[in-house]
Structure 1
Amino acid sequence: MQVRRSLAAALAVASLFLASACAGDDVASSPEDDATTSASAEKGTVSISGQSFPEAALVASMYEQLLSSDGYSTDVKLVDARDAYMATFPESIDVVPEYVGGIVNFLNAAENGADAKPLTAGDGQELADAGKKMLESKGITLLDLSEATDTNAFFVTQKYSDDNGVTKLSDLEGKSVKLAAAPDCEGRLDCEGGLSDQYGIDVTEVLPLGYASDQTYQSVLDGESELGETSTTDGTLESQGLVVLEDDKQIQPAQNLVPAVSDTFLADHPDVADVLNPLMAALTTEKLTELNGRVAVDREKPEDVAKDFLEQEGLL
């Protein structure tokens, strides 16, 4: 299976996000004023897709609000895993909030086979450059990479860490664990495949409970699984008694946030770059972590958090 983005909640975080951005549903509409409403259809429709985990839904809401404000009618549908939307991107999807390592390695696996050696450059631009020919062949353009990065991370309970002396992933070498993770985790270098092959962890079962989802957190807390998958921008684990294990062998590729756009759509609508590139410049890992926390811990609506950030940055 392909390498993901990932690659960066309180127990209610996933249900909070999924209520507004569950797989296959539209992201909750952003607050609209009269000016936005009147402008919403001037430039036609832009189809936005992506994954339905919390952070991706938050960023998708930013895309939606910016493009709606710029005169587009937006159609947003999020799905469980990258392969679900990549099957029709770019044919029927125009824009996707992406992670550079995720999309480049997906294309690498699609072109060269599931066993192809992954592209693992730690620098986002190097990784984008390495995947340039595959992106061109697919008809996809990556706009400006953000400084903000979010790679996969794996967590255990604080009690498990203390009882077993586990603070980094290599401490799990030779241990048998069940892993609660995204549905497409099995076999991926940045998920089960890397844990098994690079770290020598005996992953006896992958429970497809979701990426940074309430079900994944609860599975680890209840002892159903020992290890769970989240992101490096998840600032809510401590409040749940969970702790991230250090990726000391650095198996995660660079995962800078980046808009992926259909070449055809971009040729017809070059102004989309002018709308989304300033957002990429404004986002940092620290800001992204803070925004995630406002939704997960403070229980603010993701569309409100997105709108507030865009207004503070002078983008909306």
Structure 2
Amino acid sequence: MNISRRASLAGGATLLLPATLRAQDAFPNRQMRIVVAFGPGGAADLLGRLVAERLSATLGQPVVVENRPGAGGNIGTQAVLQAEPDGHTILLHSQGYAANRFLFDRLPYDPDKDVTPVAMLAEMPNIMVVSPAMPVTDVAGFIAMAKQRGTPVTYGSIGVGTSMHIAGALFAKATGLDMAHVPYRETAQVNNDVLAGRVDVVFQTYSAALGLVQGGRMKPLAVTGDDRAAATPEVPTLRQAGVDLSTVAWFGLFVPSSVPSPRVAKLQAEVIAAVQDPAVAQRIVGAGAVPRPLDGAAFGGFIASETQRLGTVVGNTGMRAD
């Protein structure tokens, strides 16, 4: 091969290599999706939209939220795993991600191998609410009413493994009440049935009940966290109300495990920056949540500990997928 031809080929390779690298580094290069594994109107949906708004501004691409509720978050998880694993489709899930392996006989994916944690977003307490028409004013009165009634108390949730389901099952265990779980697909459905008296109580995520509580349309009995919530300081914690129980919801982002690690790292950095942004953090706190930005490694460790804890919770309460 003559020198001029070798030079020509080398020059061509030099031109091709940067183009390939530029194509790989051009992320994101189109619209992105955050698939929320629950319906609209709940805490997960709220957090997804806050993060999507911030990422749209910082990444220079539109980030849309798509609600895919059902099967304790498994439907949303499958939707993300079936998408192109290029980082443009992100899953927003809650502690059901850690609990579902114990609740379902078989999962359509391997939570340890098929999914990579990107970042944790926040924690949020639940709030125990009933219809204003229910003739009780506190947790003790609710327990007494339930024991006198002679039929199971019904509690709603937006699906198996959700914080609402877990809180209800733990409350039943702690109080010895006979309680029946009634799963719904969306927050509005369960709220409407509580208001109408078709279901007795819901341990709703705080943000999804706050407006109804403040408007007098739901009667709050207790919050499930360690501390009273700033927006409703008159509402005691469950422990203050005499029930030895504390539990909160948590939320985070995930991608398929085959997404290239540089893209995962970029998403992680952008998401953590979003949650730490004072304007975003203020809105998270205003919704009754606590920002908890953890990177993928720390979030993975947190999930491992939660998996152990929730396995014990499922075993002790007898929770199962309905």
Structure 3
Amino acid sequence: MKNISIIGTGSYLPETVWTNADLVARGVETTDEWIFSKTGIRQRHIAADDEATSDLAVQAALRALEAANVSADEIDLIVLATSSPDMIQPSTAAIVQGKLSAVNAAAFDVGAVCAGFVYAMVTAVGMMRGFAHYKKVLVIGAETYSRILDWKDRTTCVFFGDGAGAVVLSETKAPGYLSHFIMNDGTGAEVIKFPAGGSRLPASEQTLSDGLHAFQMDGQKVWDFAVKAMPDAVRKSCEYAGCRSQDIDMLISHQANINIIQKGMDALGLPMDKTFITIRDTANTSGASIPIALDAAVKAGKLEQSDLLALVGFGGGLSWGSVLLKWTL
């Protein structure tokens, strides 16, 4: 099979920042101490009124393309993970393709909520290995959860933020992508959901109060699912690659909750210095959180040649999965 590797990463976070104190000032019945102790979050980025999910995705994509030294017209395919698209149709990926002038690329969305970026990576690699004409692929995770939250519901709104991350995949001489595992449990579809007909107003214009048409989540069930799914996904991808979870040099997890990540690392027998945390400053950016954290880890010099890297996501669907690769940048 083709050797496929990440050759560039990029991310984008909107300029506007809401701290935990800002949420309290906006009338959310909580405290900075409670949010931080329960989640590890101090602040989140909020898209401007004129910023759509596609706009965030474009900025992250441009930075990934620059890092990879690849032009937009060299991209053959764009796979975009989001659960907060610009609109129901067309796909946000198609809008991004147009804004990038990626004139030679096919484009489509993948919907797997917080596991979306993992699913998008798996899809992109499968298409690259199955069809010779997909040589360079842009994989993006982008979200504007501020548009779908009830900002009076402290059981959901304190957890989330907006942002986007992207990677460029290319065929390489050295092995990069090693294995993956993805799985769903649709009997848990009610645990995390955004009912049809919800609001897509900018956060500054949200007036939701009853939560009937906003993002909904059963926090306890999410916790029970995530603390098992995260280590399970990593173990499975390691099993398929013929290695052990203890061999992992760096694990980039979906940034849902610092305590979930801690429990997952403990279950895998990995110290916390083998993961990279961005949730303090970005909150949970759903399908964008993995590529945002990956780009931050790259910029911080946390990855070295031939490091064994695991990417793991878990969330609505219920969906979970992981990707295992050798770092070649």
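What follows is calculated from the coordinates using simple rules that are stated; it is not laboratory data. These numbers were taken from a predicted model, which means no experiment stands behind them.
For Rg and Dmax of the Cα atoms in Å, the calculated result is 22.8, 98, so let me know which of 1, 2, 3 that is. Of the options listed, only 2 reproduces it. Out of 1, 2, 3, which structure matches -11500 when helix-only ellipticity at 222 nm (-39500 (n - 2.57) for each DSSP H run of 4 or more, over all residues; to 500) is calculated? Comparing all candidates, it corresponds to 1.
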